[in-house]
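Throughout, read-outs are computed from the coordinates displayed, never taken from laboratory work. This is a predicted model, so every value here is computed, not measured. Cβ atoms are built from the backbone, for glycine too; each structure is taken alone.
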Structure 1
Amino acid sequence: MTAGGSGGDPEGAHALFGSGAYETGTSPEVEAAARAWLEQQAVHPFIREVAERSMEALDLQQGERVLDVGCGTGVFLPAVAARVGREGRVVGLDHSETFLREARARIVDAGLDDVVSFVSGDAQSLPFEDHTFDAAHTERVLMHLADADAAMREMRRVVRPGGRVVCAEIHARGAGIDHPDHEIMDRLARAASHMRNPWMGLELRRRLVLAGFEDVHAQAVITVEDELDPEEAVEFRALATELGTSGALDPTAAASAVDAMVEASERGMHCGYALMFIATGRVPAAD
């Protein structure tokens with residue numbers, strides 16, 4: 001599904017699309033592959049719908065100051081800049097210089113470098129003064145962090161009282177593929193999730209409330225596929241081999257389970273889905 005995927009991991013099976021691909025110190029090869037993955041995903045209708053709904057939830061006004069936490073390659077930033085106008089200010093923060101170089105080039109090409117600037121930093125310890133921004137946004141970042149709650153508290157700190165924070169995250173444990181053997185499919189699906197916080201999407205509302213936000217609301221976006229992505233088939237085949245070799249699953253049964261997935265897709269019977277949550281919170285006026 002869109003929430004995961006494969007694509008030729010140069011540092012061992014599945015590292016590319018797990019949380020390890022986005023940590024400080026990741027190899028240039030993995031960062032480059034992750035950058036290409038983010039660009040590919042940005043045009044997927046599912047991710048585009050999440051971005052559009054997130055933009056609506058931000059409710060940006062002309063002249064506002066906005067922070068995009070974990071901006072990646074900057075795909076969300078031109079739309080933010082258009083909403084705040086030439087009098088507004090947008091800051092993209094990421095720990096990856098590889099991503100930031102791509103984001104800067106995008107913004108320069110769009111002629112928006114007088115509105116958008118970039119900062120290298122840690123989402124869990126934002127390098128900004130209190131109440132610097134009117135709004136903050138993050139997408140597919142909290143699920144990778146060692147301390148996602150700290151990142152939420154930091155966004156509350158740097159956004160002014162009454163300002164808005166919008167978080168969009170995958171509920172990786174909520175993705176699924178129809179299969180006659182539910183037990184083996186469940187084992188394969190769990191093994192395919194390489195996120196540090198695979199429940200993050202579903203947990204967003206609770207975590208935002210605990211972080212001290214008010215008027216917290218959540219919505220869900222779902223995508224359904226009727227064909228098995230060939231790259232997913234490759235990943236599941238590798239997972240089946242790993243689980244069989246480790247003794248976690250019977251090797252023959254694991255391989256047969258993937259064969260059944262591929263056959264179902266070829267016969268027009270495939271059905272799978274992925275799920276993301278978007279949660280919005282307001283910084284208390286008393287902050």
Structure 2
Amino acid sequence: MALMIAIYGKGGIGKSTITTNIAVAFSQQGKKVLQIGCDPKHDSTFPLTHKMIPTVVEVLKQHRFHYEEIALEEIIHVGYAHVSAMEIGGPPAGVGCGGYAIGDTIQLLEKAGTYEQYDIILFDILGDVVCGGFSVPLQYAKYVCIVCTNDFDSLFAANRIISAISEKSTTYPVRLCGLIGNRCSDTSLIEKVCNSVQCNTISTINDSNEIRNARASGQTLFELAANDNALTHLCEPFLRIADYMLSDPECSSCVPLTDRDLFTLLMEHV
């Protein structure tokens with residue numbers, strides 16, 4: 001059975017960039033990896049595949065929404081470093097529910113025995129919205145990582161995601177593995193929140209034009225580094241994250257703060 005990891009965080013915080021590079025890091029550890037983009041924008045996996053692949057929703061339309069007619073090769077595409085990629089997709093902006101297809105897709109993969117075909121499955125999940133649809137991966141994932149930066153908005157969103165994890169963990173075996181600080185050198189606020197909710201910081205990734213340029217060019221950092229040794233050191237945090245996740249880390253039960261308590265905590269730091 002694959003180790004399933006869900007990656008959440010505030011919209012625009014860099015989840016997809018983090019996820020694709022972690023996926024390659026796992027692959028370099030000899031693991032067979034599937035990354036599932038759970039955002040209607042379907043822009044999670046293009047650094048792996050170098051294109052925007054057909055989404056599950058688009059393929060469903062071709063089959064008149066008969067899930068049983070879909071072949072896995074129509075929705076799973078192999079990208080850089082042999083990482084498999086899938087985009088669930090969703091309705092056009094402003095129309096319908098963005099999370100409705102996630103649960104059905106996860107059940108489709110389960111029935112097809114997909115989870116037994118991979119060592120690692122990464123869910124890259126839309127923003128800080130943890131509604132019914134977008135919370136479905138919490139019922140399957142063993143670990144959750146939350147991407148944040150050292151600011152109020154992303155940590156406020158992180159605490160709300162922790163609340164959802166805490167709620168789901170009463171029924172499912174999901175646990176918060178920790179926070180990944182992105183685009184920051186100062187981590188004082190992140191550490192303060194981690195101490196308060198009783199979780200840890202998995203890693204911190206400094207702000208880097210090279211990482212932004214990699215995504216803008218439709219590649220992972222590992223692919224750029226393969227042609228430029230000067231970039232190799234930037235891949236090291238992602239390799240450490242993969243090592244950490246494979247070490248069967250102990251995850252204590254997190255204790256989310258109320259919105260108002262978190263507000264007070266963060267304002268005290270200003």
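From which structure (1, 2) was Rg/Rh (Cα atoms, Kirkwood Rh), for residues 103-230 alone calculated, if the value obtained is 1.05?
On the way: 1: 1.05; 2: 1.01.
Matching structure: 1.
In terms of Rg/Rh (Cα atoms, Kirkwood Rh), which of structures 1, 2 is highest?
Numbers: 1: 1.00; 2: 0.95.
The maximum falls on structure 1.
Given 21 as the derived value for relative contact order in percent (Cα under 8 Å, 6 or more apart), which of the supplied structures 1, 2 does it correspond to? Intermediate values should be presented prior to the final figure.
Numbers: 1: 21; 2: 24.
Answer by label: 1.
Out of 1, 2, which one gives 4.7 for distance in nm of label points 7 Å out along Cα→Cβ at positions 191 and 215 as computed from the coordinates? It traces back to 1.
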